[in-house]
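We did not get these values from a lab; they are worked out from the coordinates using the rules stated. Bear in mind that the values here come from a model prediction, so they are computed numbers and not experimental data. Cβ atoms are built from the backbone, for glycine too; each structure is taken alone.
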Structure I
Amino acid sequence: MNLLFKALADPTRRQILEQLRIKDRSAGEIANAFDITKPSVSHHLALLKQAQLVMAHRKGQSIIYSLNTTVFQDLLTWIYTIKDPHSPKKDGEGE
């Protein structure tokens, strides 16, 4: 969960997620939308992958990035659980 919040804390990474919300993109397409170096974009993508917010797959010579919506669903479930003190906890939560 810490990696998730660290990834979401950065505005550039949030903008990358917004791009991927619209459609899957290659690293080059993502980099073209920013005024930062390609290694910096690669660093942001690596952190997003580490937090499991994005998935990557090879298509020819390109790597295509897409959103991992499962992580967002898990995050929303956690937020609703925090908000509602009467909701049942999963095994191991709250310890």
Structure II
Amino acid sequence: MQWTSVIAIYALFWVMSAFVLLPFGVRTHDEMGIEKIPGQADSAPVNFRPRLLALRASVLAAIGTALYVLNYIYGWIGIEDLNVFGRLIG
């Protein structure tokens, strides 16, 4: 596998990880007991920390990419293992 492919796979894992981790640890003004600004959405976060989100997404994407590349090298899970219908198509 080429290193450019690994970087592209890491980027895909990073974006997916960031979206998956986005709602965790975020609290609204109502949950924190803080007064809202007039016109503010009820779901607006009071403690959004993008650097922490990026760090967590980077770690999760690195783990996911490492597992993907190791599976590519050693072939732990193949297409035959993912066949849920009982026969190969084609």
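Summary table below
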| item | result |
| --- | --- |
| Highest-scoring label, criterion being distance in nm of label points 7 Å out along Cα→Cβ at positions 56 and 72, among I, II | II |
| Structure with the greatest value (metric distance in nm of label points 7 Å out along Cα→Cβ at positions 8 and 80, set I, II) | II |
| Identity of the structure behind 30, 13, 11 (criterion: semi-axes √(5λ) of the Cα gyration tensor in Å, calculated), options I, II | I |
| Entry that produces 36 once relative contact order in percent (Cα under 8 Å, 6 or more apart) is calculated, selected from I, II | II |
